[in-house]
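Below you'll find a set of structures to go through.
Please treat every number below as a calculation from the coordinates, not as lab data. As the structure is a prediction and not an experimental result, all values here were calculated from the model. Cβ atoms are built from the backbone, for glycine too; each structure is taken alone.
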Structure P
Amino acid sequence: MRWILGLLAIVAVLLQGELWFSDDGYLKTLKLRTAVAEQRELNKDLRERNASLDAEVLNLKQGLEAAEERARTDLGLIGETETFYQVVQASASQR
């Protein structure tokens with residue numbers, strides 16, 4: 001009877017080792033859960049960024065005002081009927 005209890009104890013220890021330290025054990029599961037949570041957060045941020053870029057692309061495709069505004073700020077566009085004035089500050093020695 002005593003050797004059966006000893007054998008059961010050894011089997012229990014081996015099974016616990018498998019549970020905790022095997023490739024699909026508890027510790028690996030915890031690491032994977034953390035990695036999945038981080039990836040979900042990253043995916044959420046990327047979805048928000050993609051939605052913002054989609055809205056900007058749609059606006060640029062449909063609205064002339066958005067394309068014109070982008071050209072003004074990024075490329076320095078001046079309209080046909082507009083006149084460009086550059087105001088230069090006088091230096092202290094010229095005053």
Structure Q
Amino acid sequence: MPTIVVEVMPKAELLDPQGKAVLGALTRLGQSQFTSVRVGKRFELAVEGEVSDAVLAEVATLADEMLSNSVIEDVVGIHVVESPADGASEVAAGASV
């Protein structure tokens with residue numbers, strides 16, 4: 001069963017307090033090689049049957065209108081992951097947003 005993955009991140013020009021907190025924690029743990037952390041969201045939508053271009057277009061619309069807040073977030077990726085039972089690994093399907 002394929003899964004459509006939607007990735008949402010805060011807009012680049014906005015502060016990311018959660019990312020800043022994670023960076024601070026990493027630094028306190030001695031992980032000083034990291035200079036920035038941004039925290040986003042990942043949605044996994046399981047699909048019954050084939051993932052057509054129409055389904056991907058519908059997901060893109062849902063991502064823009066429901067899964068993200070366009071004022072403060074960008075949809076940065078939409079791709080299809082085939083289930084391991086199908087013997088396939090992560091496969092890009094359709095355009096990333």
Structure R
Amino acid sequence: MVLKSEIIETLKNYLDPELGIDIWTLGFIRELDFNETKQTLRLVMTLTSPLCPLGSVMIRELDTKFRNLGVKDVAISLTFDPPWQPPAVVKEMLGMS
């Protein structure tokens with residue numbers, strides 16, 4: 001049985017291919033609804049831009065990772081409202097502060 005902590009750990013280990021920083025730290029995850037009993041995951045996330053050319057690749061890869069963990073049903077959707085803003089820690093990492 002997959003635990004919510006494993007879902008979060010997977011997100012913390014998945015790097016944005018352009019920035020090389022994990023999507024959890026980047027603040028891409030807007031909603032995470034995981035039912036441990038039913039093993040269903042609903043994830044709403046954002047990207048740096050609606051024009052991100054790797055968005056569909058990232059969604060496919062994450063879907064595969066969660067299913068390989070044992071999650072039975074995975075639904076990942078994107079939102080750009082509000083637009084992504086880098087958290088303070090990311091600004092520091094990118095030298096933007």
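One of P, Q, R was used to calculate helix-only ellipticity at 222 nm (-39500 (n - 2.57) for each DSSP H run of 4 or more, over all residues; to 500), giving -9000; which?
For helix-only ellipticity at 222 nm (-39500 (n - 2.57) for each DSSP H run of 4 or more, over all residues; to 500), the value -9000 is produced by structure R.
If distance in nm of label points 7 Å out along Cα→Cβ at positions 20 and 36 comes out at 1.5 when worked out from the coordinates, which of P, Q, R was used? Mind showing how you got there, number by number?
Working: P: 2.3; Q: 1.5; R: 3.6.
Clearly, the read-out refers to Q.
A value of 106, 46, 12 was computed for Cα extents along the principal axes in Å; which of P, Q, R is the source structure?
On the way: P: 106, 46, 12; Q: 47, 33, 17; R: 42, 24, 21.
Derived from the structure labelled P.
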